[in-house]
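See the structures that follow.
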Structure P
Amino acid sequence: MTMPAGIGVIDLMLNIPGEHTGQWYDFMRPLLLDTESREQFRMPAQYMFKDVPRIEGKEDYVAWTVAEMDRHGIERAMLGIDDDNLVTQDALRRFPERFFCSYEANPNNGMDEVRKIRRLQREYGIKAVTAFPSGLCPQVPVNDKKWYPVYAALVDLDLPFCPCLGVPGPRLPMEPQRVELIDEVCWFFPELKIVARHGCEPWTALAVKLMLKYPNLHYMTSAFAPRFYPRDIIEFANTRGARKILYAGYFPMGLSLERIFAEMPSVPLRDEVWPLFLRENAIRVFKL
């Protein structure tokens, strides 16, 4: 039950730090109604995270991030991309062997969003589409009909869908991310690969039940320090769910790589599960 060394970790949630980080959360600001979230927090779930990384003064943030990945044994990482995300575009251009990309979709844009997903797949080879249902303005539950054209396009493109599920960290209504809502999506789109993000808490037992029920449903550990990985998820990974649970970090949004990989060896995974969790499941599900 020891974390193996030199495995070539694949991180399914990482970002490039820099002076642009303050803009990451602008899209949800209209939904933040409390003073602390609006005026004091550097990131909207700051009350949940100790020592949010503050990385400043680097001459080349992309090269610095690659060096940090090397230091912690991360072979490849998934970054979010968009037309105005010049930092990610630069990272992908300079280090195509180290980075691959996802796009965070907004189904409020209708068919324009479907066309954009198809274009980004052609231009940048995106490997997934992600979603923050509670952070959209207006919010869109994961089983809402607005998502269905997006889901159909993802089936056509064979791209996984990675929605945040569970109570959101930012002080936003949780209803769009209730775990039971994904049941309908898994049923109606059995060809759609789904990888739940951000914990599924407090409904982790339900998430496990649904992963047993649906072959197309998976789970990544994004936004959780390893010491706080839900017990239900670890038990599932060690038994029938070894091919269902994938590693994702949260650097630099809320966790440092130092903390993640200092705590990781204490995660009680079986020896045969570690390669699947840290690397092989990501290669299979995201077609890397």
Structure Q
Amino acid sequence: MSDTSLVIMAAGMGSRFGGIKQLEPVGPSGEIIMDYSIYDALEAGFNKVVFIIRKDLEKDFKEVIGNRIEKLVKVEYVFQELDGLPEGFKKPEGRTKPWGTGQAVLACKGVVKEPFCVINADDYYGKEAFKKIYDFLNQRDKQENEFCMAGFILGNTLSENGTVTRGVCKEEDGLLVDIVETSGIMAEGDHAVAKNNAGEDITIDLNSVVSMNMWGFKPMLFDELEKGFVEFLNQYGTELKKEYLLPEVVGELIQKGSAKVSVLKTSDRWFGVTYKEDKEVVVKSIQALVEEGAYPAKLFA
């Protein structure tokens, strides 16, 4: 079995949700969403888990999940910090917002030397995507710059409790061409409505493929992230809210011809805790999956 890591971005505090939403129990035996992602990843063949957290969350994080998972699989921690910047840069006065998902994944450089899958801590992705990404990453004929992304059906990723932001994908022949970060998306009858960058109303097909920040990468990504972060800081380093985002980095690599990204479509239903009210939906959804036999009532006995 080839070494393949699952990298979990868990440094965010969930501002809309209030509190550390990644650590909220949702399963019948107190499991959190991350437990299900880790379970699915191990089942698919992944054999190492890397948690990206903030240093001040370390104690709580280990108590709620880290110490348990260490008994099952090799675990590493990396820290995303506001002052974790390349030489010559310093955090601007007054900045409290993290530098974004690009900086989060860059924190894994030196720790992750094998192909890896990146996910958000507070999203449930389903089994199919983990299997497809694991298989893709372990195809021997793939080059170092051939990546992949789980492509979800927009209608399977909406919240009943408010609007969501999704990366709406354009693809050609199974390859990702572009991702348009689209906010304010909600279902309206047989389609979805949203706002474009100019603030105008747009309609989107519910069958559109969207990114949920679930990626398969090779280690060569780290050098690209490092170069890109310096460019980003040169341009935006004094701003208080601008973020260095993984989808934007991937988009630029595609435009330059430096990477190819295969879209691996999944029909699984996403769910996650974007709003406080979503928790009830997640609990019911997990319970239904347990009753169907997809998961045991106690995940890690």
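Computed from the coordinates by the stated procedures, all read-outs in this text should not be read as laboratory data. Predicted model, so just to flag it, every value in this text is computed and none were measured. Cβ atoms are built from the backbone, for glycine too; each structure is taken alone.
When distance in nm of label points 7 Å out along Cα→Cβ at positions 52 and 236 is calculated, the result is 2.8; to which of the structures P, Q does this value belong? Intermediate values should be presented prior to the final figure.
Details: P: 2.8; Q: 1.4.
It must be structure P, since only it matches.
Given a computed value of 5, 19, 29, 23, 14, 8, 2 for P(r) over Cα pairs in 5 Å bins from 0, in percent, for residues 124-171 alone, which structure among P, Q does it belong to?
Numbers: P: 5, 19, 29, 23, 14, 8, 2; Q: 4, 15, 23, 20, 16, 12, 6, 3, 1.
So the calculation was done on P.
Just checking, which of P, Q has the largest value of mean count of other Cβ atoms within 10 Å over residues 28-35? Show your work: numbers first, answer last.
Working: P: 13.1; Q: 19.9.
Result for mean count of other Cβ atoms within 10 Å over residues 28-35 over P, Q: largest is Q.
By the measure mean count of other Cβ atoms within 10 Å over residues 84-91, tell me the structure among P, Q with the highest figure. Before the final figure, lay out the partial values.
Numbers: P: 16.8; Q: 12.2.
Largest one: structure P.
Comparing distance in nm of label points 7 Å out along Cα→Cβ at positions 12 and 212 across structures P, Q, which is largest?
Values: P: 2.1; Q: 1.4.
Comparing P, Q, the top value of distance in nm of label points 7 Å out along Cα→Cβ at positions 12 and 212 belongs to P.
Compute mean count of other Cβ atoms within 10 Å over residues 44-51 for each of P, Q and report the one that scores greatest. Display every interim value, and only then the final one.
Details: P: 15.4; Q: 20.4.
Top value of mean count of other Cβ atoms within 10 Å over residues 44-51, among P, Q, belongs to structure Q.
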